1. Suppose Rg/Rh (Cα atoms, Kirkwood Rh), for residues 21-84 alone works out to 0.92; of I, II, which structure was it derived from?
2. Of structures I, II, which gives -18500 when helix-only ellipticity at 222 nm (-39500 (n - 2.57) for each DSSP H run of 4 or more, over all residues; to 500) is computed from the coordinates?
3. Given a value of 15.9, 52 for Rg and Dmax of the Cα atoms in Å, calculated from one of I, II, which structure does it belong to?
4. One of I, II was used to compute mean count of other Cβ atoms within 10 Å over residues 45-52, and the result was 12.1. Which label is that?
Structure I
Amino acid sequence: MNQAEDLQTARCMQILSVIGDLWTLAIVMTLQESGMRFNELQRAIPKVNAVTLTNRLRKLEEADIVSRVVESRSKQSAVYDLTPFGRKLLPIVDAVRTVALDLERSGEAP
């Protein structure tokens, strides 16, 4: 591998380290249509607990995948939404969804 390929591989690994877990994909998938408040997100994602959701949202904010916009003077009223970079990940999420639904329909789902 040459240096350019090494840099590309490193960048891919960096992105995969951020998006390569269940909860991150669930968050991106859920925010695909529109922004949501924390409690809306928590209700929309089955089985996610508040601590996990908080940690993943912070990680996604740091990676510039999700933005957090405070709507009022209270820090508790914030809306999470995908950034333009986060929207670039939607084809990946759609591909995962398509494969999952195909496996479910065919009875091959693990």
Structure II
Amino acid sequence: MKLPHQEPLIFAREILSLTSTDAKVLCRFEEIPSLATFIEASAQSSAAFFQDGDHKLGFLANAKNVEWITKTQNSECIICLHLNLTFETMSNYNFRVCSKDEQIDICSGEFTVSIQ
């Protein structure tokens, strides 16, 4: 994935599937992730939608309706994104973080990213 982040702040590792409105991204953490870490990993995962063309920078503009469902001790998870809306430089997504086998939901919510 094309991300400007460096270790240890890069969480999004591999695009597992991608359509025009949905993506699944494998994320890996060096420590047990917090809710804030999952939000950042979800925002990083939105880069899956911008892999072609010029390198772009994205900034997390907001997060809302974030819900912690189940705490986890796992260092890997899957982030499932759904692109709700794109308007000019802003994109809004729903996200769901789940276990690597996609059987356990960890957290969910919504965020907006500004792309430059």
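1. Numbers: I: 0.92; II: 0.96.
Considering all the candidates, the number was obtained from I.
2. Values: I: -18500; II: -3000.
Only structure I yields this read-out.
3. Working: I: 15.9, 52; II: 13.0, 38.
Going label by label, the one that fits is I.
4. Working: I: 12.1; II: 19.1.
Going through each structure in turn, the value belongs to I.
Readers should treat all values here as calculations from the given coordinates under stated rules, not as data from a laboratory. Computed from a predicted model, the values in this text were never measured in an experiment. Cβ atoms are built from the backbone, for glycine too; each structure is taken alone.
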